[in-house]
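Read-outs throughout are calculated quantities, based only on the coordinates presented, and are distinct from any laboratory measurement. Predicted model only: the values in this text are computed from it and were never measured. Cβ atoms are built from the backbone, for glycine too; each structure is taken alone.
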Structure I
């Protein structure tokens with residue numbers, strides 16, 4: 001990827017910006033401090049040189065030896081001072097600016113003092129200058145030596161080489177630089193974790209992405225077909241989309257509704273009870289919003305374990321019911337077609353292999369066996385069930401079970417030729433389909449070999465009996481008494497605890513009953529008894545028998 005096309009994340013940008021800022025700040029402060037330290041050091045050393053020079057000039061023995069130009073005695077005396085001084089050099093000259101003593105180069109005695117700054121000192125003035133001398137450029141202070149008569153008899157020069165002072169400055173700056181680098185590393189670490197914290201708070205999004213999401217959210221909320229309302233922890237409306245206003249019959253714009261209490265927009269009902277809302281979320285709960293029957297869901301908004309509010313979504317129940325019926329029908333057909341296609345592909349592959357191997361007799365026997373088995377099942381179901389839809393369901397479930405390594409065994413007594421007054425065909429298909437799905441999965445979870453799932457569907461004059469028996473893993477004791485509750489599931493995956501809940505709802509609605517028993521030596525037996533006729537018809541038949 002070209003460098004120009006690479007996008008740097010917000011975290012990296014912020015980290016680099018902080019690092020660059022701190023680096024520039026430290027560089028500026030370091031440069032300022034370097035010059036400031038040098039300036040202060042030169043001031044300090046100039047004072048030190050002045051004090052030493054003036055003190056030496058006031059020593060009586062020095063004054064005497066200089067006045068007499070007693071070089072050996074002066075050298076012995078000055079060597080003592082030089083050994084205890086940190087100055088780069090100490091020089092003593094006479095009133096003719098000639099060397100009487102040099103702490104570094106004794107052989108220069110008798111030579112002229114250099115630097116060009118001796119006339120003012122011989123005139124009785126003290127001077128501090130930076131000049132190039134015999135040892136190089138130095139910071140030095142020169143003080144005049146007076147005799148008892150007040151006449152200038154000599155010069156004392158105490159100096160520090162600038163190279164020595166620069167070394168001291170660099171040494172101090174190195175110590176400061178080490179501390180600054182440690183601090184800079186600490187700031188790098190702080191910057192990295194600080195940027196990571198910022199990144200987490202904005203959900204790892206880039207600023208441009210946040211701006212885009214805000215615009216997308218507005219467009220998305222207005223394009224959602226379902227009603228959506230977001231409320232804060234005081235149940236005041238934060239966001240409401242166009243679909244919600246349309247379903248609730250609200251004419252006010254979203255801006256006018258923002259900030260209103262939810263009970264001012266939707267008539268108070270248990271769905272918005274504060275206790276229930278704090279206790280748990282809910283999904284697809286049947287409610288009455290104003291004059292509309294809806295399926296509503298409520299989800300809490302949590303941020304760092306703090307409740308921020310709720311998101312409420314709802315749909316018109318009538319539309320959902322119609323769509324669900326159509327979708328269920330299409331899904332069953334698609335599922336059955338997919339399974340049949342998969343089986344036919346497997347059969348064609350097997351048959352193609354046999355033909356390629358020129359095992360024609362085996363191919364003929366394979367075709368006859370497959371045709372015979374499929375035809376037998378089709379003939380059995382067609383002869384015993386009048387509903388083509390139910391036959392299609394059972395054929396599809398049998399094929400799907402075989403695909404998963406499970407056989408479905410139909411009881412020879414199966415028969416259902418009439419319709420029920422208490423339940424429609426769609427409800428019966430839903431009941432049988434869910435029972436078979438549960439039995440197939442329970443059998444799959446049991447050890448090999450998988451024993452068949454047995455099913456009996458028998459309709460007599462009074463009731464429809466549906467019995468599904470498997471030899472699977474059974475029902476866990478802790479959920480046995482609650483398996484028909486919504487959200488409780490016997491499946492390990494792919495289900496949300498709705499299948500058995502629907503079965504119980506349909507059977508209860510029809511006035512029937514359900515029995516759940518253990519199947520020896522393992523497994524479960526579901527027995528359903530659903531009245532054929534409604535309660536009024538049953539009462540009439542009972543009166544006729546009397």
Structure II
């Protein structure tokens with residue numbers, strides 16, 4: 001019984017050796033399965049990581065592919081990419097200046113082993129290369145040196161084919177002026193670093209673009225264009241007629257401006273000789289300055305219009321008054337006489353249309369020296385003009401005004417002012433009496449009214465419109481008449497100073513005009529420097545050269561300016577209204 005019970009007890013007892021073996025086998029299998037799973041997970045993670053890396057690279061490549069070159073290149077401070085400039089447009093949207101892409105050649109001296117060989121190879125593409133200057137750059141201790149700015153595509157291709165180690169190309173901006181010299185003195189130009197240094201280009205930099213460039217910042221988006229007041233069509237006409245006049249009258253220079261009399265907008269302004277802003281070095285050549293705003297001149301008899309307006313506006317002289325012009329004025333050792341004297345008593349309108357120096361001087365004498373200086377200052381002829389264009393000169397005047405100064409200034413000698421501000425003062429004299437600072441940016445009449453300053457009475461303005469029209473009908477301005485457009489104007493033939501004395505053989509001529517004169521929309525001023533008599537003529541006064549040039553400009557541009565011709569009793573209506 002005991003044995004039987006013992007056997008049953010042993011049979012009921014578990015087999016530890018077999019169970020242990022099974023467990024070991026089971027654990028080994030689990031370990032193998034866990035190890036395989038971890039390996040697969042690691043492989044999967046690695047594959048995902050690799051895919052993500054390549055996806056990021058591909059994404060960035062696509063992103064760079066859609067960007068401009070200027071935004072993806074990396075250049076150290078001091079060699080930044082040029083900040084984009086806004087396009088300059090005329091009032092009708094025609095492009096006056098725009099940026100184009102170009103490349104410049106640079107070197108990394110620390111990567112160049114044989115500077116002489118580099119220079120020899122570069123000379124095959126750039127024969128004008130300065131070997132001495134380039135050698136100094138290639139042997140310097142810097143890591144970056146410009147070798148040639150703004151290459152042509154062919155030059156870039158040829159240099160690239162040379163395979164020179166240590167040299168490369170950087171994308172840059174280059175300013176391009178489609179119209180060439182057409183509006184050069186208005187638009188201005190930039191330097192090699194695309195920074196505005198003249199004209200409206202410099203004005204744009206002054207509005208904040210220069211600070212952006214100085215900070216080394218580039219603009220990925222296209223900047224909003226800057227629209228100017230200039231009308232490129234009229235600008236072309238003005239320049240073309242000035243070139244014709246210079247050739248016809250063998251003048252050394254000429255200039256003109258077309259000014260909106262109601263807004264102060266400069267629609268066109270040209271000064272010859274001019275230059276091509278695509279070749280800015282031309283601007284430094286002799287006689288290329290902007291005579292219209294940066295040059296000061298004695299404006300001659302055009303000043304008689306301001307003296308007459310001064311006398312009438314003072315209330316001390318009326319249109320019915322008369323002045324004795326029978327004998328010359330002798331003062332301080334000088335004799336003041338008339339060019340074509342009538343040698344009789346003249347009314348105010350006769351003084352104006354016959355351009356009498358004697359009569360004009362006597363009108364100025366009625367007002368007095370202090371009144372004359374105050375009036376000329378009030379209408380902006382003795383102070384520096386305020387406008388966007390940087391090239392503006394300050395007028396000159398005597399330090400002490402004596403009686404002789406007052407007399408000569410009354411007919412345009414003794415004070416030198418810019419032609420542009422002469423036109424601006426004339427606009428105030430004719431538009432009802434409001435002085436409006438000139439602008440090269442668009443301006444509405446409402447905006448102009450907010451900045452206008454009344455300088456003469458409307459009645460005085462009406463009288464001056466009548467006199468200027470009368471001068472074109474019966475006086476020295478007859479050759480400026482354009483049928484249907486009722487031009488009014490005043491000639492000015494000023495003697496120039498040669499060796500300290502006024503010369504009767506060397507002249508500075510001007511014609512100051514406005515149209516349509518009963519309600520002037522535009523003022524046109526033409527100057528011609530040292531003209532000679534045209535073929536078949538024996539004189540070179542302003543009525544023979546500056547007046548016909550004004551006529552040609554108005555005849556060709558009036559329709560473009562929106563002025564419709566009118567035929568009939570317009571002049572009679574002007575007389576009645578006055």
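Structural remarks
- Structure from which 8.0 was derived, distance in nm of label points 7 Å out along Cα→Cβ at positions 89 and 233, options I, II: I
- Answer label among I, II for the case where log10 I(q)/I(0) by the Debye sum over Cα atoms at q = 0.08, 0.10 Å⁻¹, calculated from the coordinates, equals -0.82, -1.04: I
- Test item: helix-only ellipticity at 222 nm (-39500 (n - 2.57) for each DSSP H run of 4 or more, over all residues; to 500) calculated as -12500, pick one of I, II: II
- The maximum of relative contact order in percent (Cα under 8 Å, 6 or more apart) over structures I, II, that is, the highest value, falls on II.
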